[in-house]
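Each structure below appears as structure tokens.
Where a number appears in this text, it was derived from the coordinates with a stated rule and is not lab data. These numbers come from a predicted model, not from an experiment. Cβ atoms are built from the backbone, for glycine too; each structure is taken alone.
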Structure I
Amino acid sequence: MDELEEVKLLVEEAEAIRLKDLEGLEQEECAQNMNISRSTFSRLLDIARHKVAGALLNGKAIRIEGGNYEMAVRRFRCLEGHEWEVSFETMISAPPALCPECNTRSIMPLFTPITGHGKG
């Protein structure tokens with residue numbers, strides 16, 4: 001059996017499609033989430049959509065790999081006021097259920113606001 005040809009989609013290209021087409025955000029919101037300019041986001045989305053359309057219409061597989069990205073770190077706080085960070089890898093395998101300081105189950109994630117338009 002012949003091996004299926006692949007189209008390589010960079011991680012940031014896949015993220016652009018996810019934010020715009022799956023989450024339905026406006027381009028300005030997408031750009032802010034990715035910490036890039038709106039014009040850079042627009043170019044990235046155009047490239048990503050072109051690659052995906054080509055793969056779908058030409059019967060090719062899509063491989064998501066490479067690109068420029070950072071793994072997220074999530075910050076948490078318990079009701080007692082303790083704060084700590086949890087790595088992306090830990091969030092995937094074992095999200096926190098207790099505060100590491102006082103063992104309370106009353107914990108919540110903290111969301112960091114995204115500002116600026118850097119790296120574009």
Structure II
Amino acid sequence: MPTDKKIDYLELPARDFDAVQAFYSQAFNWSFTDYGPDYRAFNDGKLDGGFYQSQQHSSTGTGAALIILYARNLEETRQRVIDSGGIVVKEIFAFPGGRRFHFADPHGNELAVWSDI
């Protein structure tokens with residue numbers, strides 16, 4: 001059941017749904033539901049979202065919001081991102097409260113992963 005006034009769903013652009021599905025399935029164990037040629041939904045185990053058909057991509061360089069995932073083991077997750085076809089666009093760095101890195105998925109969407117360890 002949705003929680004009142006909390007983020008409930010995320011949508012990201014993608015040209016190639018099969019490529020983003022393969023990446024997020026392998027790197028983060030997300031599950032997917034195909035809704036035809038213009039939309040593919042995902043669940044990350046906690047949050048639902050989807051990819052819509054678009055040539056555009058989401059990047060902090062163009063002012064987009066940054067979606068940040070959590071990982072207990074940052075180095076292992078960084079390697080999974082690379083092994084799954086992602087590109088690290090900002091190497092691991094420290095900030096007050098933890099560390100994180102940024103990556104681009106196969107479509108070019110920029111996300112980040114952080115850890116408090």
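Comparing volume of the Cα convex hull per residue in Å³ across structures I, II, the highest figure comes from I. Calculating relative contact order in percent (Cα under 8 Å, 6 or more apart) for structures I, II picks out I as the one with the greatest value.
Highest-scoring entry among I, II, by FRET efficiency 1/(1 + (r/R0)^6) of positions 34 and 90 (r between Cβ atoms, R0 = 30 Å, to 0.05), is I. Source structure of the calculated read-out (distance in nm of label points 7 Å out along Cα→Cβ at positions 82 and 106, 2.0) within I, II: II. Thinking of I, II, which structure, once helix-only ellipticity at 222 nm (-39500 (n - 2.57) for each DSSP H run of 4 or more, over all residues; to 500) is computed, gives back -10000? Computing helix-only ellipticity at 222 nm (-39500 (n - 2.57) for each DSSP H run of 4 or more, over all residues; to 500) on every structure in I, II gives -10000 only for I. In this comparison of I, II, the computed figure 5.8 for distance in nm of label points 7 Å out along Cα→Cβ at positions 2 and 98 is attributed to I.
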